[in-house]
Structure I
Amino acid sequence: MSAFETPSPAEFLTGIAGKLLLARALGIAADLGIADLIADEPLGMEQLAEATGCDRDALFRLLRMLGGHGVFAEDDAGRIGLTPRAELLRADHPDSLREMFVLGWQDIHWNTYQALPEAVLTGETAFEIAHGQAFFDYLAAHPEVNALFDRRMSTVSRIENDAVAQAYSFADHAPIIDIGGGQGGLLAAIVAQHPGIGAALYDQPQVLTDPARLREADLLNGVARIAGDFFADVPPGFGLYLLKRIIHDWDDERAIAILRRCRDSMSSASRIIVIDAVMSSGNEPDPGKDLDLSIMALTPGRERTADEFGALFEAAGLRLLRVIPTSSRVSLVEGERGEIAEKDGW
């Protein structure tokens, strides 16, 4: 079948089954640092086996398999070199995706997915079944895993932040505050688009000790840092409240609680923007639907449709104004302060 032909139903389903092995192979290559070893020039298998401590034949078969998918390439002399896809596995590449594949985080996912059948039967969270703790509690208790998660999320955020920064006139509602903004990557992208804009990063104290993305952008003095817990309170006095990839981690009750804390701190002129995937309804293909199942496995949260965001906003005393798509997989769900609506169950 050529790359331009539509696969048959059987080809489609069997192709998915093989993706498990492909993901594992990419993880092994990422952990071994193969792309970094051949960054300057192709290397022979003897050199690669010695540098990685691997069995030569087993390593060759792994790289040959990845070569068949356009990741690495063997030349006429039997040396392994980079391809455009393999370039993105280099740790020092500006658009590196290496952290998406490293085995430590992949193992967390795989262990969680093993519990997914029970989660579907019971409605419990697969991660808690597999690991005995809620996701964020587990990260807090395992700093090495938390570091893997932070690096992975930094990779995901880097892809999205520029798209978000270009999709909205942030300066029209300054000053802005990023609630749960982590390492400050989104604010760095926004300030790059709107130099001099008033901005603040709000997160837990240990996160604010060294927000790496702000430091790298030389913004440690240009962006205020405010420590706190968004379930308890949110600072008042800002024109725009941002929550990127926050609301999708929580069930409706806790999502509404976070939004209400923001609403309570907003003025009538303030705006709030929730930055998340906004799922299409029905049978339309949508990567947000894949992400929704992954979120269901890891946390009590979910991805939501525009109507579901509207219901959350209404319950939190907010009014949804519009949904702004970006060139990335996230949209900006914009709202303003409204009236608190009392509904059964909220």
Structure II
Amino acid sequence: MIPRVTVLMPVYNGMAYLREAVGSVLCQTFTDFEFLIIDDASTDGSVACVRSYGDSRITLICNEHNIGQARSLNKGLERARGEFVARLDQDDVCLPRRLEAQMRFLQSRPDVAIVCSWEHSIDAFGRRIRSWRSELNNYGEFLGLLLLGKCPIWHPSVMFRRSVVAELGGYDASYAPAEDFDLWARLATRRYNAAIVPEFLVLQRVHDHRQSVISGGIQTENMRRGHRKLIEGFSPGAGAELLAELLRAEDSFWSHCTSRGQLNTVLSSLDRMLESAKETVGLSPDEFAAVSRVIYRRLGLGAKHGVKLSWLPSILFYPIFFLFSPLLIPQVQRVASALHQKTRELRFPVRFFRARLERRANLKRA
């Protein structure tokens, strides 16, 4: 029989949490799945660990050479048979209802191609240190966040329709380890919708050996490259890079945008990009309103009305512009980001600070 769901899990060196990850899949309330584990030429006993399980739902695929997570996922997608595909990292944990809840959601929402869920972050000892909750109310919010260079779908808890991702050619390994952002952007530009299941279904492990830590610089650069490609699809031309920097609200924007004329050009490009997106992907009035709301909630009303204020002298224009777009001031943005991070941490203050102390102690012993 063909299973309804395929679970994909790439495995590489670092098996400290592998048994917990595998066990969390095998203990799901929904049982009609195949579990494809792709070992990326590990040398630390991960293969023996996986082979020790006697569950017929597990299929172990061993790479002869290390090919990376994105190519390993594509290799798994080629073998997958399920209508829906869920992925899991080897250091994360599926809560018991993950597969059931996400599959039922996708079955009830034929307009949605991909979902993730709320997540708890856990430390090396499995203690919850943060909670991640968000929502996507329509396609406009999905596209709007992507245009800001944000990942609206969280990769650790993703489930998607296999046929849709196969149609797009799977993950593009040239964007690794930001291949998820590139895939979500391609989904969005093909008019596929996304959603977030409003339940905590995955525990995401936070530790110092994650890809986002080890390859953080490459991930950031490739995400920017994928974001620029998305912006160029709606706003082609030499100014796409500067517009992308504005949308990401990066400090570098003000190093490259050094005059009123340049700023007016970028803000005009922003208006044209939104109109182009409206026409290109056929945004409804509600979806277009959602895209605009998401973008200007981030960039502020100064960015929205800056072109209309261009007649003002600079001595008046800039104070008004930054008054209504304070997050475009690098110092304000850094303070706001730090406060937001601390607010999240304070939800589990004792666990967070205990984990930090233990981490420092481990580093000293090492």
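Quick notes on this one:
- Among I, II, structure where distance in nm of label points 7 Å out along Cα→Cβ at positions 48 and 64 as derived comes to 2.5: II
- Calculating relative contact order in percent (Cα under 8 Å, 6 or more apart) for structures I, II picks out II as the one with the greatest value.
- Value 0.25, calculated as FRET efficiency 1/(1 + (r/R0)^6) of positions 96 and 280 (r between Cβ atoms, R0 = 25 Å, to 0.05), assigned to which of I, II: I
- Structure responsible for -0.39, with log10 I(q)/I(0) by the Debye sum over Cα atoms at q = 0.15 Å⁻¹, for residues 32-79 alone calculated and labels I, II on offer: II
- Which of I, II yields -0.27, -0.62 [log10 I(q)/I(0) by the Debye sum over Cα atoms at q = 0.08, 0.12 Å⁻¹, for residues 120-319 alone, calculated]: I
- The maximum of distance in nm of label points 7 Å out along Cα→Cβ at positions 72 and 312 over structures I, II, that is, the highest value, falls on II.
- A value of 2.4 for distance in nm of label points 7 Å out along Cα→Cβ at positions 184 and 296, calculated from one of I, II, originates in structure II.
- Origin of the derived value 28, 19, 12 (semi-axes √(5λ) of the Cα gyration tensor in Å, for residues 176-263 alone; candidates I, II): II
- Origin of the derived value 22.9 (mean count of other Cβ atoms within 10 Å over residues 112-119; candidates I, II): II
- In terms of distance in nm of label points 7 Å out along Cα→Cβ at positions 144 and 200, the structure with the greatest value among I, II is I.
Coordinate-derived values only; no laboratory data. Note that the structure is predicted; figures quoted are calculated from it, not measured. Cβ atoms are built from the backbone, for glycine too; each structure is taken alone.
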